[in-house]
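Structures for review follow.
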Structure 1
Amino acid sequence: MKIAILGPPGSGKGTHTFRIAEKYDLKHIVVGDAVKQEIRKGTELGKIMFEYTNQGKFVPVEIVMQLLKEQVEDLRGYNGFIIDTAPINMEQYYAMKNITLDVVISLNINNFDVVRERILKRLICPNCKHVTSIDEAPDRICGNCGSQLEKRYDDNIETINIRINRYKNETVPVLENYRNQGILIDINAENSKEVVFEEICTKLDDFFQKKSLN
């Protein structure tokens, strides 16, 4: 299984990517985390990326995609991979042409007020990265590891609106390209987490069953 998952902010990408990876025994790849890990390891590629980040610059997309290619090629012990939030624009889309994807999951939200409400209520565990909300954890204690939950520094209405507009203008064209390739799975992400995850698994199983018959 070679999967990517995309969606607007607050659509549940992180939550569902983790659960999909666990269910299907896939390597969970978060591009930003992979960059940070490479820098911490002090590899040659990590040193190059550090020079950019240390100067407050974006790492060039071709360098990030080189790292991503290395990540998807090292699948020892896994049945495949799932990439969280890439490619997010057409530049990344073209740079990822050498990475084969079987299917792309699109977490769709039509009412962006839902996105705003979810993000403003969102809480994240700094220890185990569990994502929840003030509604689910009013005591702000992580149900997984007992750590104190935190809000992301950029979970404010101004930044949310910028990210929504970026998704509409930059990521939606990417989704349309995958739709034209016949590998896009649309998911209604406005439902509850359990309903969304069930729909994802049902459609993934159906997709790969049909693929195996062709």
Structure 2
Amino acid sequence: MKRSLRLLPLIALPLFVFSSGLSAQVGQGLIDPNSATEKQLVALDGMTDAIVAKLVKARPFASAVELDAFLGKEGLEAEARKKLYGKAFLHINLNTAKSKEIRLIPGVGRRMAHEFDEYRPWKSFKQFDKEIGKYVSKEEVARLKKYCFIPLDLNKASDADFRTIPGVGKRMAHEFEEYRPWKSKKQFEREIGKYVNEKEVARFWRYMTIK
């Protein structure tokens, strides 16, 4: 029988550092606009208190394209957004992102976007290192990975894998494992909704898959 826990507070800080043995599925090193604190966001180039307040109210954003459209409407020009994305970005799903979304990654053009699509389905970052490493340096591969994620299988991902998701700590990772086997999104919404609000459930689900 599942134990009852009080609603967990939302955890806003992104996670950056993990052991070298981790086979991460979510890129590390950038601020996540869906979970960052207002203090983190307002410190970014081009961001104002007013924009940040609206962003926090509007999130979670479903994609980098959606976020980009929001920032554009708030007055950030294309060059300003590009500069911002050097420090903060909403991870793209390597297996489903369209070219328009992939090309929001600074320095990625039509040709590289095609390579991202060409090697689908992506199963690991080890595969990404190998295939994208045919075209760019190791340093560039490492930079590109920061912007991406490969959906985590709720029934197989490890605690360490789950904790690559921005804002997921040991306690939430445990809950992801506790309710296995997962069978549907509806089940995920019901069970994880016991601990966090509806918006946070949606933010977590974006990184998940069930196989």
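Values in this text are rule-based calculations from the coordinates and carry no lab data. A quick note: this is a predicted structure, and the numbers were derived from the prediction, not measured. Cβ atoms are built from the backbone, for glycine too; each structure is taken alone.
Between structures 1, 2, where is mean projected area of the Cα convex hull in nm² highest?
On the way: 1: 12.6; 2: 11.8.
By mean projected area of the Cα convex hull in nm², the leading structure of 1, 2 is 1.
If helix-only ellipticity at 222 nm (-39500 (n - 2.57) for each DSSP H run of 4 or more, over all residues; to 500) computes to -15000, which of 1, 2 did it come from?
Label of the originating structure: 1.
Starting from the value 1.4: which structure in 1, 2 was distance in nm of label points 7 Å out along Cα→Cβ at positions 160 and 176 calculated from?
Numbers: 1: 2.7; 2: 1.4.
This figure was derived from 2.
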